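Following are the structures in question.
Nothing in this text is a laboratory measurement; each read-out follows from the coordinates by a stated rule. Since this is a predicted model, take the numbers as computed values, not measurements. Cβ atoms are built from the backbone, for glycine too; each structure is taken alone.
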Structure P
Amino acid sequence: MPAYGKDRLFTKQESKALDTYAIEEYRLSSTLLMGVAAMSIYKEYETELLTSDLLVLCGSGNNGGDALALAHFVMQNEAFLQSCHVFVKAGKHTEEFLFYKELLQRTNAEIYDLDSFFMYHEKLASFSGIVIDGLLGIGFRPPLSSLYEKVIEACNRLRANSQYCNILSLDVASGYSLAGTAPYIHVDYLAEIGIRKMQNAFLKSQVKKHSFHSIGFPIASYLQDKHQDRNVFALQPLERKMIATYSERGRISHKFSNGSLVFLGGSQGMQGAIFSAQKAFHHLGGGISKLFSPSASTIQSMLSQDESMMGEVLQDSFFADPFVKKSAVLLLGPGLRPEEFSLPSSGFTRLSGKKIIVDSGALDTFKQLELNDNFILTPHPGEFKRLIDADHSNIEELLTQLQEYVKICKVNLIYRSNFSILCTSLGEVFIWNYPNEKLAVMGSGDLFLGILSYYLSKKYTLELAFHLTQSLLELSRTSKLMYPTAVEIQKYTFHRLYHG
């Protein structure tokens, strides 16, 4: 898998432990780290900060210290001619917090107690400028205190009342949690510091701009010294040229080396799903395939469109078919009525040396069974709910359910929603969070399956195949069609893949 295009993620607890490790084991100065973070954020948002009135909100922890340091650097630039009002929560403050507060007190910034923010806020019919959110950091645990809840709600009202009010959150958005139990500040700019955090992987799709500021945390040493195998990653879109390199056929190749695939699906009246996946596989470069369908008319329809294709009515002799034995990948379920899938699961578990993708109409057959690493289940939210006979109320619960399911059933699973999560049987988690409204159309899921099947048939790892599939479909974002159909998405993305 490419070394770039993915970022290791840490939970709040792990982030806190790594922060402590950096200070205690490497004797990194907390004051220095705070300053480096603030200066990096200042340079990233310099234009916005220097040309805007500022409201700086500081909690009593070191996230508040980051906000004070940032305000200090802004105030030291003689080009800053705007107002700067700073609100600081009373309480026990660290040395580094007090250091930057003292520096800021030497400037023209107006510093108040956070309790007085409400009086100031009520004077503003609307606010044009930037609110710097340094209220709560990685140490926050729900629920919010009454003060913080009121301040966050007031900030959100300021933002809602003025299109020129933007909120810049430092490291995390105050109040935001994967558990989703508390109100949180609605962010425009998210400046993540030092360590990439799990919660931000799901939040960054909601913001105008997300930036990451590396300040020298010894992440590799921490993972080695603490014997931690942290394998949760956020994926980034791969470049078009890289996708093309992995997609193209070899100059010296044959139909099986270009990918072999068995399709099983396409019940009467639902054949469009399997045809869509089939076309995606072949148009991308797949060499050979065979369709098994419970419907004879589906086979006839396929051959009438392209007589070079292979197809057969699904029968109990499926596992004895020579092509089934030879193919690299099996795709089960698109456009298949569950009651028409009567083949035993044991027949598939005995197949070796091939990947088996299980979708929609085939999922019930493999529900909660112990399988093996060759299986990849691809449920959407409703199907996953039925798969585990349970629901979830937030992302934290969903992640737990996914990880428990793949561990118990020894299977790989791709959860497909407006974001996607790949959980492997080895315990690795890969998060793709780039919601794309152009893909919110019937048939796009079948495109996904056809493309994924192609990359798996080329013997790529599941992680790489998943990454390439998501990155290829992401190319559809630049289509000039506001709401393209799945056919139009396929034509556009495949053309753009090779022609730019």
Structure Q
Amino acid sequence: MMKTDVILHFRDGQKLEGALFRPFRSEEGEVEVSIAGDKARLIFSLEELCVILFLCNKSLPVIPALDENLEDVKVLDGELYRVYCEEDEKAVGFFAIPSNKETPWKYAYFSTHGVRLRTRTWQIGTILAKSGVVSNSAVAETLKLQENLRNRRVGEIIAEKNSISQETIEKTISASIADGSTQPNARVGDILVAAGLVTREQVEQALATQEAGRKMKIGALLVQRGLISEDQLLSALATKFCLRMVVLDQITPAHETLAIFSKGIVNLLQIFPLDSSQGMVVVATSTPTDPFIADRLRFITSRNIELVVAPAAKIAAAIDRCYNKNDARVASPPARIENPDPAIVKALQPPVDLSGEADWTGFDAPSLVGESLRFVSGDPDGNRFRVKYFKDEELHLHARIWFGPETEGPPGHAHGGSVAAVMDEALGLAAWAAGYPIVVGNLNVNFRNLLPLQKVVTVESRVVSAKGRKIMVHGRIFCEETIYAEGECLCITIPE
């Protein structure tokens, strides 16, 4: 009997257990396995994989369990691993060992094509201190300042900003409670406004200051205090998220690399493409703390993305040089837009093929219910769902559905709630199409596999029984041989 010694996790969420047919060497860019009961050898490119889990440590490199090597690695199938990573990593991926010795696997090999985010467990202050940029005492003082900012009360901020003593504020609050003009749980700002001590605008300013203080990061405070520079903070962030720092002045991208992104996109997102010769698009960003920027770029290009880090001013200058060279130069870099205009994102969407099988006939199923049923099928060109319904020769209801980026749950995959919403609509409409005006009484959904975003799947639904007012409908969401979800829906007919 063949012994399983590896588990392959694919980018599309599939998993495969098998035995290594030959020793794994990452520089070969592939892994060869055999499967129990199958004499065939299967070869998979590392570009298809998120991670290879090895159940034994035979012939694998020694990785020390050092604090500086401890990382959280999130892969595209949604799994999160806390591991000690090798220092001498290669471009195609890296080895790691689990931080928890109780895990069934002993080693992991992460493919760079399947990694969504890497984060060192060291805090930014520790990274800066270890690199010698700032002293441990300065970091400790700044952390104390950060804690004070996060704990500041609105009354303290009002007193400081408006030259009002803390004693006056406390007496005003006590007097207001004592004379019954306010409730004991009333907000400080409301009490002070009612007493005429401050204006509503001054209270709002104090609340904004309090909120900003609570959000202040240690790195920004160190820069604000003049202890480190913006570039030193950016370098520490690159270390934190395991990204390379690059010098854009020394890089001239090929024309085909620049052509991957439009002028509008690079200006909108403030990113700059550097290379695409190795199958992965290397893109510079100045915001390594944004975990979604790589996801957006994968969505726009449908290609693998490697982020590298460069200062914002350098990226703006590179964009100006390579994309805006025929335009008037701008005095300062434009602000990055965290949430791009949905109309722009929609314009970037490739056409979606929702055509049915040869024996299917197009059918406007939602019209059976009216305009009220539009959560799933209400925006035929949107970024959430795109849906087209059909009937087959036996009058069973089918649908082709595209799950867009706005349905995301696990990184790169549809949220379970979006899958359930599709089941709710499709199974309910199957009853309406069969002549039963209903409302859904109970819906049970079994999730079988992660459903990748921007994928067109088929929904199959049919009425399996009708007893009195109870109509039972079964359905499934699938594509070829892969079933993503199965469901059963108890529908109740609407009394006339």
Structure R
Amino acid sequence: MEKAMVNGKAMVNGEASVNSSSFNDETNENTIVIVDSLDVYGADSDSINAFSSVNMITGFTVGTWLIAPGVLVSENLDINYGLGNLTIVPEILTVKANDALAGCGGVQPVYTTTNSIYQIQDADSNVIESGPVFTILDQSGADAGNGNLNPGIYQIVPSGIIQKQEPANYVVYYENGTLTVGNVVSSSYNAAACDSYTLPWGQSVSVSGAYSHTYTNSIGCDSVVTANVTISNSPGANVTPAGTIMECQGIPVVLSANTGAGLTYQWYKGPTQISGATNSIYVVPNAKNYSVVVNGSNGCTSTSNIVSVTRLSTPNANIIVVNPDNNPDLCINGKVKLRGNGSSSVSLGYQWRLNGTDILGATNRDYVALVEGNYRVTVTNLSTGCFRLSSAVSVINSCREAALTEIQPPLLTMYPNPTDGNFMLHLNLYDQSAGDAVVQVYNVLGQVVLDENVPVMDGELLKEIHLQEGVARAVYFVSVIFNGEVYKGQIIYQH
């Protein structure tokens, strides 16, 4: 292909260009003319009318290369050109081993380097073929190998980088890094807990044993802590009867806690401790929520279920003498009309008694007494079933020279008999006496296992007796001492 260049020769195979007789085959033998594709492939009428002088080199990697000078066009001078030499030397690449920390137990980490400074667009990916490799030196300069290391300070020595370019574009200088291997410190402590224990590192355990954990800090292993944990079982706590108990006023409600060797107790009314209530059995005096804390001999405690005690309404019970007016004497008209108390708010039922025995059919509010004796009435709240026994009214007959009132012998009863340690004691004197009686329970050797003062009201003593734990199974004698008289019985204790 030929293209005209400003009235000159065609530029083919290095022929002369530009209108000059001096720009010829001889003077331009060491020149280079560069045209771009637009000039080469342009239209035939297109011409090249301007030149710029450009020096050229034959390479730009490490080595020695030729320098071709740019063409100078002149009508006045014959110009000769000569080639020069360009020598490119390698740049310095610094490979610095990064400082590192060993893992727990001296486990060696993955070693890395920081490489600087690359030229132009160079990077690890287009410069480094392989490497580096690392050698670990101890404080004496000996090779420490690649296994687990003892605590101390080590040198990380990089080497062995192979570059992709040949000859290499960089001279590699290596700088060492520091490897720190921390000490492992062991410690232990003892701990005791009930049922479960939460370790300082958050783990919860329920079985006795030795539990270890490793704490690490910024230079490796800080310490290994071992907890020697002793787990004891809580005794458990439950109260029977459970749930809600509805009972009449004046009727004892007995709560019983679970029993076992070495257990102690503290009863609560709501959130408040009940002073002195430290037995497995507690007799509830009034309506409230009750629970018990059971303490084991191992120091563990358990809190029971809550038992709610509700007291039902119990009516009053008393007798008035209607006729003769407030005078229970049969001598006046041969009969005495008695009347039990009434109520405007609840329905009441009645049962009359003579000398401690129910009178058949005597269930009205009024009763007409025809014989002498001690009369009482049981008044029942028909909506709750709760009842109360009145005080006795003695009906007399003053017409007789001697009182013919039937005098019943005092009656001492205990039930249930045999007992499991809890029984009711009932003494009926069939009179109006009142005061304090002494109740004693003793064994065949005369050893007293219970001694209490119990009130007597309207000629009756009614008391629930609780034998203490540890009392042997046997036959026991019960005596009630009141107003100089001794009333005796016996009870069989089985458990």
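A few remarks follow.
- Which entry (P, Q, R) yields the derived value 3.9 for distance in nm of label points 7 Å out along Cα→Cβ at positions 72 and 256: Q
- Computed 1.99 for Cα Rg over 2.2 N^0.38 Å, for residues 104-191 alone - originating structure among P, Q, R: Q
- Entry that produces -8500 once helix-only ellipticity at 222 nm (-39500 (n - 2.57) for each DSSP H run of 4 or more, over all residues; to 500) is calculated, selected from P, Q, R: Q
- Identity of the structure behind 2.55 (criterion: Cα Rg over 2.2 N^0.38 Å, calculated), options P, Q, R: R
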